[in-house]
Structure P
Amino acid sequence: MPSVVDSDQHLYEPRTMWLDHIDPDRRDDALRIVDDDLGYAWVTWRGKRLAPADVQRPRETSALGTLHERIRAGIAPETRYDDDLPADYWEASARADRLAAMGVDEAVAFPNFGLLWERTLDADLGALTANMTAWNRWCATVVLDGRGKVHPVAHVTLRDERWLLAELARLERDGIRLAMVAPALVDGRPLSHPDHEPIWRAFVERGVRPLFHVADQRRVFADGWYTDPPDAFVPTLDSVFLWTAAALACTDLILNGTLERHPDLRVGIVELSAVWVPMFLMMLDGGSDFTARLNGRPLTPLPLRPSEYFGRQVRVSSFSYELPARLIRQTGDLYMCCSDYPHSEGTSTPMTDYTTAAVPVGPDDAPGLFHDNVSMLLDR
């Protein structure tokens with residue numbers, strides 16, 4: 001039987017990871033994890049606190065709310081960050097050993113705190129790419145320590161083409177096959193812009209697959225829509241419209257011909273929900289058909305239906321509670337199993353969750369869900 005591959009887990013960055021792996025001349029720009037006077041650990045940049053460095057537990061989101069309230073009230077933590085951090089949260093070898101208990105054989109591993117700072121560091125492109133490079137260098141050690149079971153996800157931006165092309169070449173050398181990319185405008189340009197053709201060609205040639213994942217990145221909606229207080233960990237709007245940026249990015253890449261021009265480009269959508277996909281594919285075809293008739297011509301002439309490009313080149317992670325067996329019946333087997341371990345909205349028992357869902361599904365029922373689709377992204 002093929003191995004079961006979890007498409008969404010996370011590895012915590014060690015306290016000094018950025019400082020240890022950043023270019024020496026950018027050490028002042030390195031992200032750090034620093035304790036405050038009360039004993040809370042914070043992710044910081046240039047002395048500014050970006051977010052608490054919390055130790056999450058699957059299915060314990062309310063505990064994080066309690067933690068944030070204690071911080072607001074100035075109450076000292078009950079436990080220290082380092083004492084509370086299990087080895088498998090940050091050691092690739094320990095994570096590889098942990099997988100069997102979860103019912104999976106391999107896992108894709110995204111950054112943990114790397115989800116929190118991209119939009120903040122956007123103001124300084126050099127600092128942004130320097131800290132991304134630091135994570136990507138550490139990922140090379142994850143490849144070795146993970147023993148073929150833990151597949152790290154690099155972190156890149158399309159804003160600096162020269163840096164990105166060099167980074168993709170190094171990722172290929174280090175055996176890193178996946179890279180997190182913001183589903184957002186690139187300094188005002190859509191992802192499909194002609195200036196980005198060398199970038200997409202390099203992704204294909206280097207065998208690296210771009211992934212869209214929930215993160216604090218450039219926003220789809222104007223800032224005026226965000227009414228949460230400044231210390232909100234996740235804006236409510238981002239949670240309600242979780243899927244919007246990825247759907248917009250895919251629409252752009254499909255209707256403007258990027259996926260047609262690069263048929264070997266594969267795109268993953270992770271932790272951005274999956275229940276939207278059937279409706280989206282209907283609207284993608286219907287909306288493009290309608291506007292082509294109304295305007296007298298399509299946005300870009302395409303030999304395939306827009307939804308066919310999605311089916312050929314895009315794969316989407318689906319949690320068990322989204323009932324992927326039902327989604328597969330609607331759209332075909334486009335989905336990937338996931339746990340989001342060890343995050344609070346995630347699970348440590350993914351296989352049990354899928355096989356005991358309201359519409360149960362297992363590896364024999366949906367080989368794409370548990371192996372084939374994420375393997376397509378891993379280029380094997």
Structure Q
Amino acid sequence: MHKTLTILSIFFLTITISSCTRLKESSVEYYEEYFDTYITLRVWDNKIYDNNDKLWKGAENIMQNIQNTFKRTAPDNNEDPSELYLLNQSAGSTNPVQVSDELFDLIKTGINFAKDTEGRFDPTVGALVDLWGITGEVVEKERPENSKITEMLALVDYNLIKLNEENKSVMLPKKGMVIDLGAIAKGYAADKLAEYFYDKGIEHALLNLGGNIYAIGERYEKGADGTTNWIIGIRTPLVGSLDQIGQVSVRNKTVVTSGTYERYIYDPVEEKRYHHILDTTTGFPVDNNLLSVTIISESSTTADALSTAVFAMGLDKGLDFVEYYDDVEAIFVYWDNNGDMKIKKSSGADSLYHFKEKK
């Protein structure tokens with residue numbers, strides 16, 4: 001895992017903070033191939049931690065373990081295959097594969113989210129993800145043929161996963177099935193890192209896992225308006241934009257956004273852009289006029305899963321679904337029938353997190 005000591009001022013979600021006068025700031029940047037993004041951990045404390053400190057070594061160990069467990073793709077030259085990769089390689093076999101408690105539990109969590117969302121979140125979406133091949137790098141290429149999409153769609157069904165609680169084993173009955181936990185593992189990692197820093201007594205920290213933000217504690221000093229909460233900016237969901245469309249005020253919360261504006265391919269034949277959030281009922285990217293969904297919660301695992309599932313549900317169903325969850329609020333950005341960009345919020349977004357739209 002590549003690691004350098006650095007301080008970043010721009011995140012995928014812009015974080016509004018002031019300069020530190022009382023406490024020192026320490027920041028470490030990781031590049032993690034599994035997440036295909038930068039992971040930035042920033043701590044304000046009475047000392048500066050360098051990248052050899054036990055604090056950062058412990059955080060690195062957490063990230064390394066997550067990679068070794070949940071990375072879905074084939075290993076690099078000098079890398080051992082992950083648990084999840086080996087499990088996926090067994091698809092089609094009648095022999096269950098015994099896995100670690102951590103992998104078993106996250107697969108089970110993914111299945112539970114799939115049940116709750118009627119498959120809008122589906123951990124078996126990996127075959128479709130591989131077919132479309134939409135990564136963090138924007139490329140021009142023709143979209144997959146309809147026949148191939150139909151073929152891969154037949155491999156997407158969370159109900160087919162066989163779990164054995166007693167021996168923590170998993171079986172994938174269809175050859176070619178691929179469990180992909182990418183829509184939940186980043187949130188899981190953020191929760192693990194937050195738990196780690198809480199246990200270490202860190203009272204002021206911002207964890208940024210490629211736009212999954214976890215705000216620990218309160219600000220290290222009051223803002224200009226006297227607030228002690230972190231002010232998290234929500235990006236305007238347009239390709240190439242670094243502007244904010246709004247801000248929320250949080251502490252000990254996570255803010256996670258899914259949108260159409262960063263990861264996509266461009267088909268030069270159809271002259272059309274296809275984003276990475278796939279509809280598990282059609283096999284194509286979701287097409288419902290939503291531009292982004294931001295979830296605010298205590299659990300980044302929950303926020304990560306719901307940001308994808310609720311996006312796929314669409315504005316009305318997604319908004320109704322969020323209201324059933326305690327400690328979950330959502331902010332939807334969408335195109336209305338006139339082609340204007342609009343914002344809609346769940347019932348507690350204003351009162352709990354003081355959502356402020358930026359004009």
Q: For the read-out mean count of other Cβ atoms within 10 Å over residues 116-123, a value of 18.0 was computed from one structure; give its label from P, Q.
A: P
Q | Entry that produces 2.1 once distance in nm of label points 7 Å out along Cα→Cβ at positions 108 and 148 is calculated, selected from P, Q | A | P
Q.
If mean count of other Cβ atoms within 10 Å over residues 36-43 is calculated from each of P, Q, which structure is the one that comes out at 15.5?
A. P
Q. Thinking of P, Q, which structure, once helix-only ellipticity at 222 nm (-39500 (n - 2.57) for each DSSP H run of 4 or more, over all residues; to 500) is computed, gives back -8500?
A. Q
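All of the numbers you see were taken from the coordinates with simple rules; none came from a lab. Given the structure is predicted, the values throughout are model-derived calculations rather than measurements. Cβ atoms are built from the backbone, for glycine too; each structure is taken alone.
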